Each structure stands twice: as structure tokens, then as C-alpha cells.
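Bear in mind these aren't lab numbers, they're just calculated from the coordinates by the rules spelled out. Everything numeric in this text was worked out from a predicted model, so none of it was measured. Cβ atoms are built from the backbone, for glycine too; each structure is taken alone.
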Structure P
Amino acid sequence: MKAYLVAHIFLLPFLVFTILAPFGYPLLGAAFGVAIGLAACAMRYGAKIPPAFMAAQVLGVLTVFVLLLLKPDLKETNGLAIVFSFLAGGALVSVLQRKPWTAELSAADVGDFATHPAFIKSNIMFSAMWMMIFGWFAFANWQELSPWFRWVPMIAGGTVTIVGPKVLMNIGIKRGIVPPRQ
């Protein structure tokens, strides 16, 4: 659960846009999202290029910000589709690099186990799941599908993200892959 909450802080750039855009403030949401994203990257990564997922997130919100400056009547659903396309792309790159974006968020919860191949493999699965959810959300917004078709997969993914790691850790402990918790 801690990792899930950290993820929401990590995802603030796009969350701010996702919240403010439906309330009629897409440009303000994108501007705040970009500012938060750049500040978070500077604080967390310094002068280094951020990991693929974080970079994609900030670039996605920045792209929508620029598009809104050029075309203020950009539909909210199109802005969301663009941002979620970038998130899906960032998640894909993180999986292909075998540096899953979810691992960065959950590593603090598991200590030394964060370097274990089982941890990386399970986070590749979670990152791939989120890549598909983000991709679906982008498609559903481009097609302007009902909110049910957009949000139910997101809620299901959140539930799996909260429950899944605990289930996998218990399986790992039983199989002797993961050291017992103290």
C-alpha cells in the first residue's frame, strides 16, 4: 500500500492535469503538471536524465501544454489520450530496459530484496500491466468511450497493484525465494 501511495506522488504531473482538465482547467492543469514534474525530476534525479517512465510522463504533459497553447479548444479526452499514450510508451521502455518503473516505487518496501531477480521479474509484470492499462485508457479517450470503459480498468489495476505484491511476497516466502519478514 505504501508503494501505491508513493506512486501517486510520483505520478503527480499527470494526475494534476487529469484532475484539473475535467473541471475546465486543462491549461492550468498542464502548466502545474509540467512545473511539478520538472521540480520532482530536479529534486529526485538532479542533473541526470530521469528514468524512461518519469521522462515520458513529463514529456506527455508538456506536449499537451504546448498543444493547448496552440489550440486552446483541444478536447479534454484528446489531452488525456496524449498523456496516457506517453505513459504507456514510458512503461514500455522501462520494461524493455528491464528497469520497470514500478520497481523504483516499491524498492523501499523490500530492502535488499529489491535487487533480486524475482523482484525485478514481478515488477516487469506490474509495469507491463500498467502499460496495457495506460494504452487502453489512451485508446478509450481517443474513442470517447463511456467513463466506465476508461476508469474500471484503472481501478482494477490499482487493486491488483495493492494486493498483488503481498500475494507474490507470500508465495516467495513459502518457496524460500524471499527471506521471511521480521
Structure Q
Amino acid sequence: MPSINLRNPHSTARCDIELGRGLSYAVEAATVEALEALLDQLLAQAGAQVAHGVGGMVSNINVLENIALPAVFHGLWRNREFDSKILEAFAACGLDAAQAEKLCRKRPGELEPLEKRLAGFVRGLLLRPEVMVYFRFFEGLTRAGMARAAALDPVYRAWNPLGTSVYLLLSDMPDLQLECGQRYVT
């Protein structure tokens, strides 16, 4: 099986992330700089997408346009398919059509913390990634928000059963009891 060998440049720690087996990993680091270096290594892998803790969206366009932009750029969906795919993705995450449409009309600056993560997750999900990276995904959320954010990975699993999930977390985060096959502290 192919794998990605991650190396924390701020320590001697390494970890192997196996691809194409439907596995989940939690990788912890002590500093933001170390996490960013690990993120760069993961995103160098073809087919990797990030669901960022701050959403990672363009501020002057709405959520729908933010979600559609990468899919259009990569030629994954034609325009008339966007609405149904986006609504299907939000429905899988627990939003009904009215809630999803309301969220899609907002600009990133109007979003609540969990909404930012949800929008970024859906954007990545629609790109059909082989590797979904949850980068600092839980920071700044309440315990209930963390639980709702963690519930998004089963949606990714349902859409891509052989995909690989990688949570990049700061070591001082509360223990979230994530359903991960392996945990690494780098």
C-alpha cells in the first residue's frame, strides 16, 4: 500500500500514513509551526484536501461560490449539478435544504465557528479527496461543537470508504476520543 511518511521538522518524530485503506489518524504536535509543516507534507500528496479550522474561504464571495470555485477550477462538476451535489453534501452533514441554502448565501465573515468548518468540509468533500486533512479543526469550539465537527468524518467515510482521514492537532487540545486507527505525537 502507498503511504506518506510525515516528519516533524522541529523534532525527530516520524509517522507513516497508509493510503487507500479507509484509515483515520490523529497526529499531534506541540507547536503551530510543526503542524503547518506536517500540513504542507500532506497537501503535497495528490488528492489531498484540507478542512481548515478557520474555514479557509475567500472573504468577498458567499459560501456557495467558495464551495463551487475549486470544483469548477478542477472541472469536477458542471454548473447545473452544483446545487444538487452541495445540498446532498449538506444533507449528509445533517442540514435540511432550507438550512443549507441559508448557509450558502452567507459570506465567510458572517459564519459561526462551526459553520466555517462545515462549509470548508463540504468544499473539500465535493473535490472527492483521497486524503481529508482536518487542520486545527476543533480549536475554538465548545465541547458540543467539537462533537458535531468530529461527526463530519463519518460523512467523508460514507462518500469515500477507502479515503484516509488525518487530524492535525495541537498537543494541548482536550482529548476528544476521536475514532482513529492510530495516534501519533510528533
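Just a few scattered comments:
- Structure responsible for 20, with relative contact order in percent (Cα under 8 Å, 6 or more apart) calculated and labels P, Q on offer: P
- Calculating FRET efficiency 1/(1 + (r/R0)^6) of positions 102 and 142 (r between Cβ atoms, R0 = 25 Å, to 0.05) for structures P, Q picks out Q as the one with the greatest value.
- Given -12000 for helix-only ellipticity at 222 nm (-39500 (n - 2.57) for each DSSP H run of 4 or more, over all residues; to 500), calculated: source structure among P, Q: Q
- In terms of FRET efficiency 1/(1 + (r/R0)^6) of positions 70 and 118 (r between Cβ atoms, R0 = 25 Å, to 0.05), the structure with the greatest value among P, Q is Q.
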